[in-house]
1. A value of 27, 20, 9 was derived for semi-axes √(5λ) of the Cα gyration tensor in Å, for residues 118-213 alone; which structure in P, Q was it taken from?
2. So if we calculate Rg/Rh (Cα atoms, Kirkwood Rh) for every structure here (P, Q), which label has the highest result?
3. Where does the value 2.9 come from, among P, Q, when distance in nm of label points 7 Å out along Cα→Cβ at positions 30 and 110 is the thing being computed?
4. Tell me which structure, out of P, Q, gives 14.2 once mean count of other Cβ atoms within 10 Å over residues 14-21 is calculated.
5. Out of P, Q, which one gives 3.0 for distance in nm of label points 7 Å out along Cα→Cβ at positions 134 and 150 as computed from the coordinates?
6. Of structures P, Q, which gives -12000 when helix-only ellipticity at 222 nm (-39500 (n - 2.57) for each DSSP H run of 4 or more, over all residues; to 500) is computed from the coordinates?
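Where a number appears in this text, it was derived from the coordinates with a stated rule and is not lab data. The shown structure was predicted, so the numbers you read here are calculated from the model rather than taken from an experiment. Cβ atoms are built from the backbone, for glycine too; each structure is taken alone.
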Structure P
Amino acid sequence: MATPTSTSFGDGPLSRAAALVHTLVTVEALLLAAASPGLAALFLLGPEPSNLPLAAVCLLPLGPALSAALYALHHRSRDLADLHPARTYARGWRLNALAALRLWTPLLAWLTVIAFTLTHFSATGLPGWWALLLAGIGFASLLWGAHALVLTSLFAFRTRDTARLAAYFLFRHGRASLAAASLLVLAAGATALLTEALPALLAAPLLLSLLHSSRPVIAETQEDFTA
């Protein structure tokens with residue numbers, strides 16, 4: 001006669017849900033703390049286009065903070081009795097901060113050039129379709145950045161190899177790119193309609209969604225591009 005098996009503490013659905021909420025709240029708090037110097041300065045800047053270069057400088061700490069958050073969420077424990085999100089976040093920051101900055105800095109510089117050109121487009125004398133082209137290039141650059149951020153957070157590739165893989169996966173996995181695009185549109189819509197602070201306050205759930213949609217990218221990278 002078979003005996004019923006008991007579920008140990010931390011294995012049930014409520015425990016797993018509590019573990020997820022605890023991890024999200026902790027990672028969100030640590031992300032905001034790591035990026036707070038730049039974000040505080042950013043909110044003090046005016047909306048003038050001339051402040052775009054300063055805004056890019058303020059956003060520099062956000063790259064390593066996002067990378068560490070992705071690392072912590074990817075390596076999170078499902079067991080309420082074995083949670084160490086703060087320790088995992090700190091490990092992710094130590095491992096990935098420099099690698100993330102190597103990709104994040106040129107991406108910010110490139111997006112700043114595009115944004116500055118669009119805000120001063122009337123002075124360029126270019127035809128109107130150039131503005132649409134520049135906006136499309138900027139959006140594609142953000143999608144590339146999303147893939148690059150996931151790759152540099154979870155794998156130890158050289159910077160140029162991460163950049164190439166991110167460009168490859170941009171077209172290789174259209175669904176993952178479309179999901180990343182949806183998250184970007186959601187964040188932009190929340191910023192425009194509600195408040196600039198909302199995407200920052202919801203960064204952890206948004207990053208968890210990015211990880212979920214990037215599972216094909218992560219799986220193929222592990223299978224084909226790692227030893």
Structure Q
Amino acid sequence: MSDLQIGIVLFPRVTQLDFTGPLQVFSSVPGATVHVIWKRIEPVSSDSVMAITPTISFAECPQLDVICVPGGFGTDEMVNDEEMLAFLRKQAEGAKYITSVCTGSLVLGAAGLLKGYRATTHWSAMEALAPFGAIPTKTRVCTDRNRVTGGGVTAGIDFALTLVAQMVDRKTAEAIQLRLEYNPAPPFNAGSPETAPAEILTLMQERMAPTRQRRMDNYRRAAERLALHA
């Protein structure tokens with residue numbers, strides 16, 4: 001597929017691997033143009049020491065074939081950011097694929113783009129999907145018609161390869177996987193709540209607890225606003 005327009009949005013406190021995993025995959029698609037998008041052309045801070053400079057602004061962005069929203073702590077604000085939500089709604093009107101990684105699905109939900117669709121997100125935020133009208137689905141990559149959502153953080157690479165296979169072909173996706181030597185063999189079996197040792201799961205839940213209530217309050221406000229405008 002030539003002249004494929006792929007856009008990944010940025011926002012402050014984006015999780016950089018949510019963003020850079022798919023970016024690396026999409027940048028390897030023959031004939032694709034990949035846009036890094038934010039409100040303005042200025043460095044955007046991630047959740048690490050890395051800052052990312054967008055390549056195009058919301059106002060200048062062309063109609064995309066693929067719109068992708070990564071996740072991160074910044075989604076707490078983005079679910080109630082009308083400029084972001086309006087941009088996503090506008091792009092969704094003409095996009096072939098509407099996609100996300102991690103808690104980026106909650107931003108899609110807040111824009112009203114997941115009503116009646118199966119979707120996934122980071123394991124810690126699964127309960128936030130249903131209030132947006134989505135059907136929570138615990139899987140690494142979830143495809144429902146033209147909505148393709150990835151689970152937490154590292155699932156972004158799986159998501160992007162899956163999407164490339166759908167919109168181009170499997171051969172292209174496998175060639176990109178080989179180029180990236182994406183052949184995961186994690187040293188520990190602790191990558192999900194179902195497989196992690198109980199004490200590790202408890203540790204992570206305790207670490208997340210201080211910010212969890214604020215995050216859920218933001219998601220609830222976004223869901224209430226969406227319901228008012230339905």
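1. Traced to structure Q.
2. P
3. The read-out was computed on structure P.
4. Computed on structure P.
5. Here the read-out was taken from P.
6. The structure behind it is Q.
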